[in-house]
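The numbers here are math on the coordinates, done by the rules we state, and not lab data. Fair warning: this is a prediction, and the values are worked out from it, not measured in the lab. Cβ atoms are built from the backbone, for glycine too; each structure is taken alone.
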Structure I
């Protein structure tokens with residue numbers, strides 16, 4: 001077992017034992033099966049937003065099913081406080097005219113060395129990716145239009161929201177991109193030097209286009225496992241990934257995700273932007289997709305030294321796959337379906353049984 005995985009399991013087991021005692025005394029019952037602390041969970045960390053170690057647990061309470069986040073880690077505690085403050089400010093500024101909702105908070109506690117956040121579990125009639133593509137398209141478009149509206153509706157509260165969510169401008173994106181590329185070249189054997197040089201050149205030469213669409217509140221990890229649909233309402237599950245930046249950053253993350261998970265939806269949304277928005281918006285989105293793909297490759301490249309066996313082979317495969325996607329987007333074309341299918345087959349063969357259980361119902 002690799003040191004990173006061993007350290008995570010040691011932390012997880014000690015934290016779970018400690019949390020179980022405290023949560024039981026508070027009237028919560030934990031499920032016997034806890035998939036969200038298994039599998040590849042030990043590798044998950046954010047590159048650009050506040051993140052720390054924490055356990056995400058499922059349980060029940062007199063009020064119903066609940067999701068529990070618990071941590072003794074200082075960075076994890078800061079993340080849970082930050083997320084709670086983001087929820088509070090969103091409610092205060094009536095973000096996006098109420099289109100987005102937050103799960104009801106049951107408990108927020110800081111005692112016994114633990115920070116605990118408990119919210120009601122949001123049941124959904126059907127997983128997002130199981131819905132018809134037309135419904136997925138409508139829900140997604142409404143969500144991104146709602147995020148766009150935050151640029152105008154929050155202007156008078158700018159100091160408040162910027163202080164809460166943080167912000168990034170075009171120069172910040174350029175610095176981050178260069179950091180991603182440096183990290184990739186440090187950690188990965190096949191760095192495709194010419195491709196990343198071309199990405200950096202295209203990005204920096206279009207600084208003004210990126211800046212043109214900055215100043216919007218955007219969710220930088222807007223993908224199906226971070227929201228749920230209930231009675232036609234969208235509930236945000238992750239508030240720590242909100243910040244002011246380029247309004248297409250969230251779009252880019254979502255579209256890159258759908259390249260793998262639902263190409264039909266990716267094509268529908270890109271067609272919409274290309275034919276219903278200005279050429280400048282299309283250019284901004286294309287640039288942000290390059291940025292987010294480079295970030296994703298950086299993330300997986302950084303994990304190569306922390307993995308072994310099948311997981312190491314899978315991580316290396318992910319670096320190559322997302323590099324293929326980046327090469328295609330750099331040329332403004334779709335990645336070949338054969339490459340996507342081959343990657344899926346390899347991923348499914350190399351994933352551990354624990355990771356497969358963790359993925360059930362995640363999207």
Structure II
């Protein structure tokens with residue numbers, strides 16, 4: 001199966017999904033990390049105060065991309081071999097997007113994550129993305145950088161504008177704004193954020209289930225997961241920042257026969273499935289309704305609620321993206337006589353999710369009719 005954007009490098013993620021092991025960074029990348037994070041924070045702050053894509057915001061975007069490029073280049077020697085014997089795709093979606101999994105060291109994962117962050121930032125310079133989504137996506141990137149930093153270096157002083165970065169003659173692929181390239185490389189970032197969200201949720205479950213429990217630690221971990229969920233929602237919008245006509249004529253055909261053996265669907269995406277499974281396990285391990293949990297562990301109750309709220313907003317935004325790109329068309333996996341289309345299917349998923357989350361949220365959504373009752377109306 002030919003990849004839709006062959007210029008975009010293949011990527012490799014940890015086979016076991018463990019992205020929480022701290023890498024040991026050499027002097028070069030360790031020195032670049034605080035200033036790189038500072039450039040991203042400045043971009044985030046400007047995004048939150050901007051009312052338009054100003055010259056100052058564009059400058060901050062370029063500065064952040066240059067910083068991320070230098071950091072990625074400093075780690076390039078540790079990049080995992082995507083064509084090596086130990087790397088393999090886990091699903092048709094992996095094959096399509098040029099994704100592989102393999103047993104990775106923390107240093108190999110750090111190198112791969114840095115390259116993905118750089119390409120995502122570099123593409124933001126070309127994509128028409130809302131400033132709030134830029135801020136949210138960049139916040140997720142900062143969280144990833146924090147996870148790569150030595151413990152004493154996390155949240156170190158930020159860089160000032162005008163920081164000098166090493167040259168860019170490093171052989172790294174840099175996006176040019178091509179729509180198919182964006183679709184693929186930003187999905188790499190989407191998958192990365194899903195991995196981090198799933199890992200944070202699993203760590204929170206472990207904290208809840210440990211002997212004696214640790215609700216404060218669990219609350220902090222769920223807050224971390226929320227950052228990643230909001231970031232992968234923003235990244236989904238970034239990936240879809242193409243005209244509807246372009247999506248229909250150039251992207252959508254690459255996801256169905258004869259371009260691929262079978263139509264592709266997000267349900268085949270293993271990293272998001274792992275995250276969804278983590279949310280289900282969280283609600284089983286922490287089943288108390290919102291008000292009951294608030295009486296005993298208010299911070300945990302609020303963190304769980306905010307994570308579920310972010311998760312619900314994610315599928316709502318997914319519905320809006322589908323409506324913008326395909327309108328009233330059916331999804332790739334729906335036959336021509338199907339009673340639903342892509343948008344109505346997503347709406348039903350949203351309603352069911354909202355109903356499932358209602359006991360655990362502060363402002364529960366009770367607007368859900370039983371399907372049989374709905375059919376009689």
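Values for this structure:
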quantity	calculated
FRET efficiency 1/(1 + (r/R0)^6) of positions 199 and 327 (r between Cβ atoms, R0 = 25 Å, to 0.05) - structure with the largest value, from I, II	I
For 15.1 (mean count of other Cβ atoms within 10 Å over residues 119-126, calculated) the corresponding structure among I, II	I
Structure with the greatest value (metric distance in nm of label points 7 Å out along Cα→Cβ at positions 55 and 319, set I, II)	II
Structure with the greatest value (metric mean count of other Cβ atoms within 10 Å over residues 63-70, set I, II)	II
FRET efficiency 1/(1 + (r/R0)^6) of positions 15 and 351 (r between Cβ atoms, R0 = 35 Å, to 0.05) derived as 0.90 - corresponding label from I, II	I
Origin of the derived value 3.7 (distance in nm of label points 7 Å out along Cα→Cβ at positions 7 and 255; candidates I, II)	I
